[in-house]
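Computed from the coordinates by the stated procedures, all read-outs in this text should not be read as laboratory data. Every value quoted in this text rests on a predicted model; they were computed, and no experiment measured them. Cβ atoms are built from the backbone, for glycine too; each structure is taken alone.
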Structure 1
Amino acid sequence: MEQLEDARITALLDAQIKAQRLFDEVEAQGLIRPGTCETEINESIYSLAQRMYGITRYWHKRIVRAGRNTLQPYEENPPDVKVSEDDIVFLDLGPVFEEWEADFGRTYVIGSDPVKLRLCRDIEEAFANGKNHFQQSPDITGAELYRYAQGLAEQAGWEYGGPIAGHLIGQFPHEKIAGDKVTLYVHPDNHRRMRSEDATGRERHWILEMHFVDRSRQFGGFYEELLTIG
């Protein structure tokens, strides 16, 4: 059993490392630049991932959000916009590597706007604080971690922008219960211990995400990766 769990952890970490390399290459190739539409960036990343890793499958829709669209959470499908000068863009991708899911999100500032750059720093720091809080709280529930994420946003002078702050991750397709929009998520109504076992008695692994927004300035930022591993 321990060997199987070690293999799961190794596979999930490997998937995340590959996702990080993909994001690094997106930046190196300058795919996010003024004048490009979200859909164009999305298609370019899809082609790049296919060339790098042979990926054609994603376990959730591929998200590229720019400008005012960065205010919108995952479930929304806002109209396509172009990246402008001094803009902000975030990516949220869920590639499947050899049957193992990754879920990775990062924010990019186009230009040198100091407020947008501060947002990028704040969401990365908030992720680290959220992960540390989880590690120090063995009985934490999804609702408690969500409230903690909200508090981190408020402390930094932002608003928390999403209806969740994370979710399960695993072997494709990961554990799902039809109609369950609460207990498999870091959700304000999820009062179950996040460290409870899954239906097969295995440890659950989670993704943590931070979505901070400034509605007055009409932009937000997003940061996401593994919570329980690494």
Structure 2
Amino acid sequence: MIVEMKNIHKNYYQGTIEVPALKNISLSMNEGDYLAIMGPSGSGKSTLMNIIGCLDAPSSGEYFFNNEKVMELDDRRLSEIRNMHIGFIFQSFNLMPRQTALENVELPLLYSKRISRTVRRDLAADALRKVGLEDRMDFNPTQLSGGQKQRVAIARAIVNNPRIILADEPTGALDSRAGDQIMEILEQLNRGGATIMIITHEREIANRAKRMLVIRDGEFERRDTTI
């Protein structure tokens, strides 16, 4: 099991007022799963993704990533997990504007001293080929369309062959045609064995996953549903 969450709560504070963001969340994901978390803005879905991605910590409950108890890990180990085992895809792409597509995809590999520059470039080039951008490797983000930028982001997310890919509103900044192309790439990756969680407020997008959970006001409104 890659992800196992038990009774997760997350609270924030506005001054002295405690504001619950997640309430009693339990969730599991196995190798090869494709899960959509759907909910409106402010429902807690991005908070949930941040906890799964080891970018934030729960206030209470238990979270195991690949059988490691996340709340007991130090910052160094959490950084290793984020870099080597989790691929992130964001709505805003988060690309470095002055670096080429190839250089952007190489970024997660820079943290590994065991990978030579030649191997690093080969792995990045292969990831770009998988998303159909073999002819755009030397282009900067300013020279790419929105859909192409998101493909670069996907290539960056998969270059380390992560245990799980977390996609937060990956089609939110795209038109319907480009969004459809991005979803087709994610589905192709899942058919190839990738484990994917997608966060979305769009039912049409959520319905393309194998499983769906609806979250509202920090709680799962509807239990796990197989599509």
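Could you figure out which one of 1, 2 the value 0.65 for FRET efficiency 1/(1 + (r/R0)^6) of positions 45 and 117 (r between Cβ atoms, R0 = 25 Å, to 0.05) was computed from?
Working: 1: 0.65; 2: 0.05.
Only structure 1 yields this read-out.
To test your reading of the models, identify which of 1, 2 gives -12000 for helix-only ellipticity at 222 nm (-39500 (n - 2.57) for each DSSP H run of 4 or more, over all residues; to 500) when calculated.
Values: 1: -12000; 2: -9500.
Derived from 1, not from the others.
Assign the value 17.4, calculated as mean count of other Cβ atoms within 10 Å over residues 149-156, to the correct structure from 1, 2. Don't skip to the end; give the middle numbers.
On the way: 1: 17.4; 2: 25.8.
Only one of 1, 2 returns 17.4 for mean count of other Cβ atoms within 10 Å over residues 149-156, namely 1.
Say we calculate FRET efficiency 1/(1 + (r/R0)^6) of positions 77 and 213 (r between Cβ atoms, R0 = 30 Å, to 0.05) for every structure; which of 1, 2 gives the highest result? Don't skip to the answer; put the middle values down first.
Details: 1: 0.95; 2: 0.60.
Greatest value across 1, 2: structure 1.
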For relative contact order in percent (Cα under 8 Å, 6 or more apart), which of the structures 1, 2 scores highest? 2
To test your reading of the models, identify which of 1, 2 gives 12.7 for Kirkwood radius over Cα pairs in Å, for residues 125-188 alone when calculated. 1
Out of 1, 2, which one gives 0.95 for FRET efficiency 1/(1 + (r/R0)^6) of positions 13 and 93 (r between Cβ atoms, R0 = 30 Å, to 0.05) as computed from the coordinates? 1
